[in-house]
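Participant: What follows is a set of structures to go through.
What follows draws every value from the coordinates through simple rules; no lab data is involved. Please read these numbers as outputs of a predicted model, since none were measured by experiment. Cβ atoms are built from the backbone, for glycine too; each structure is taken alone.
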Structure I
Amino acid sequence: MINELPEFDVLVEMARNDPQGLERLRNQLTNKVIDAQEDALKKQRLKGLAFQIDMERKRAGTPMAATIKLSEMMCWKLAELNRCFLQPEDIATPTKDASADIVPFRKSDA
């Protein structure tokens, strides 16, 4: 398994002459990050994020369109994170004091 990202010039060369190899490297490095996560919930969230990224890349018509879409996704997430820091009271968190009226289902006559 690859332990570090190759130098930029090596990546450019791979993009030009071995795009399948570059894709394999991307998958290996992504899986390495996911597999290194010990927390099961965090691991599942990373898998979900990797899936989202893969789907956006596939849906994009060109590499530039994929870059723009992924950059947009990243900006939205950073804006969300910033909002959480600035207004933590707006984050919906379940509390033990929450209550609700429970309305029973009526039995049908059928």
Structure II
Amino acid sequence: MKASKANLINSFSLIIFGVWGYIDSSSITALIPVMIGGPLLVCTSGIEKGNKVISHLAVLATLVILVALIGMRLPKSLDQGGVGLFRVIAMISTSLLAMVAFVRSFIKNRKSK
């Protein structure tokens, strides 16, 4: 999968599940994935065009949200269970997918030089 497509999927996932989490909990912190997903969505066209700076910024944002979801949100969601756990696992999965796509893209670009 191309990095731009993986980023698009991840950004929509973060936005949709973040808004859903906010609707369920009315907690402003549930909007953190939305605040990361929005800029990632904007980065998609730059990633598609091969802009290295935008790609690296998208990787950094994806890594930050992935670490936050795994390190801070997942343990709480495991204790609470339910649909919140599904949302967190879905966001982690798409963020992981995007990270793998970015790394593969970077390796492919490095080998082509």
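Participant: Where is relative contact order in percent (Cα under 8 Å, 6 or more apart) largest, in which of I, II?
Facilitator: II
Participant: When distance in nm of label points 7 Å out along Cα→Cβ at positions 4 and 84 is compared over structures I, II, which one is greatest?
Facilitator: II
Participant: Taking helix-only ellipticity at 222 nm (-39500 (n - 2.57) for each DSSP H run of 4 or more, over all residues; to 500) from the coordinates of each of I, II, which one would give -22000?
Facilitator: Source structure: I.
Participant: With distance in nm of label points 7 Å out along Cα→Cβ at positions 52 and 76 derived from the coordinates and found to be 3.9, which of I, II does the value describe?
Facilitator: Answer by label: II.
Participant: Given 49, 22, 18 as the derived value for Cα extents along the principal axes in Å, which of the supplied structures I, II does it correspond to?
Facilitator: Derived from II, not from the others.
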